[in-house]
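Trainee: Next up, some structures in structure tokens.
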Structure P
Amino acid sequence: MEEFWPMTDPLPIRVLLVDDHAVVRSGLSAFLLAFDDLELVGEAGSGEEAVRLCDRVRPDVVLMDLVMPGMDGAQATRAIREKCPDIQVIALTSFKEKELVEGAMEAGAIGYLLKNVSAEELARAIREAHAGRPSLAPEAAQVLIQSRRDPPRVGFDLSEREREVLALLVEGLNNPEIAERLVVSRSTVKFHVSSILSKLGAASRTEAVALAMKEGLLG
């Protein structure tokens, strides 16, 4: 006799909300209740709290605000993805600036949506993220397309140490003085200076300093 097993509903997608505004978290949690296949498993008011909660409640998808005091959304996304690579993160923000979009995607977010998204669109994005598929607001997609067309910014590939050496060049220090300040050998400083000139396309230390000042490479 052939046996028939009862059909079981798939487990709901576990969602964690991260936003430093309680009223936003309240609105998002209310929306989640309207969908049977989505389950709210936690709320965090900061990036630090989000990282801790992910380790404890193991959500499938995180809705991550980006602009928060302390650890921002991109930093929290990177920390979560490094610690729990099976957790997907969707950036959910009011901002569409290039730096925020690129920062979130580089940190490992699978989606980038604006907070004016509809409930249905957000639910669809959560399901897509859970399946490993990206979701981008049209504005975010346009930013990424444009950034691929723009030439790379001068000095974008300088390492942290090279930026330190460049800052000391701007101060007017010579190689021996830089070596003493950074507690490294003179040959190491010479190597860094040569690399800086190459990356900036500068013919001299003076030109490198001028470029650093013009392009605001040191913040």
Structure Q
Amino acid sequence: MEQQQIIVRKMARALARAGLVTAFGHCSVRLDEKSFLVCAAKPMGIIKPGEPGTVVSTDAPLPEGVLGEVRMHQQIYKRRAEIKAISRFISPNVVTLAALGLTPKARHGQGAHFYPQVPFWPDPALIRNDPAAVGVAETMGKAPAIVVNVNGAVAGAETPQQAVALAVFLEDAARVELAALNAGLADKAPRMTEEQAKNRATWQGRIAERMWDYLTAGDPE
């Protein structure tokens, strides 16, 4: 358990270092089929070494002190056995694009992971009840991430390193999408084909691990 605690804390601080969270956001790692570990309920960038997260069941009410939107983690883990880690983040470009009712399309290398584009949850309310969390998880489907309207996004992956990398990639895909819109070329600019995206959206070559190394360099743990 101690190793998972360290990983969750490093995930939290990495997301903060990447500028993807401020006072809000959370992350988790799966412990087993029915439980996961979520980071401490505080701004992720100031979670200190040794500060414990909380074990949460996928089939029970949230423990006292756990943030309400952790319900999304519950519902995603219940439906996606392959997902072992989740990043919940509120990044600037993702939120700006969501305010226009849009999500990024697969236009560049990092955006290829989200082909053809990221699913969108339309309700702007915070996800603080079980029916809404179920709706988010079902709208996400088999995608690696979902934009939760103007409240940011959620990304899930097979490793903590990939879950952090996907958050970075989604924010960069949103940056590119906004640039295309600002240039007036969003409808004309190229998009990746399914085959191109499949070939480009690879984790080989330590892609996630290199992003992890970059974002955790100098981390106190």
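Trainee: For Rg/Rh (Cα atoms, Kirkwood Rh), which of P, Q scores largest? Could you put the intermediate results ahead of the total?
Mentor: On the way: P: 1.16; Q: 0.95.
Max of Rg/Rh (Cα atoms, Kirkwood Rh): P.
Trainee: Tell me which structure, out of P, Q, gives 14.6 once mean count of other Cβ atoms within 10 Å over residues 23-30 is calculated.
Mentor: P
Trainee: Among the shown structures P, Q, from which was the value 13 of relative contact order in percent (Cα under 8 Å, 6 or more apart) calculated? The partial results should precede the final answer.
Mentor: On the way: P: 13; Q: 23.
That value comes from structure P.
Trainee: Comparing P, Q, where is FRET efficiency 1/(1 + (r/R0)^6) of positions 167 and 183 (r between Cβ atoms, R0 = 30 Å, to 0.05) highest?
Mentor: Biggest value here belongs to P.
Trainee: While we're looking at this one, here's another question. Of structures P, Q, which gives -15500 when helix-only ellipticity at 222 nm (-39500 (n - 2.57) for each DSSP H run of 4 or more, over all residues; to 500) is computed from the coordinates?
Mentor: P
Every number here is computed from the coordinates shown, using simple stated rules; none is lab data. Note that the structure is predicted; figures quoted are calculated from it, not measured. Cβ atoms are built from the backbone, for glycine too; each structure is taken alone.
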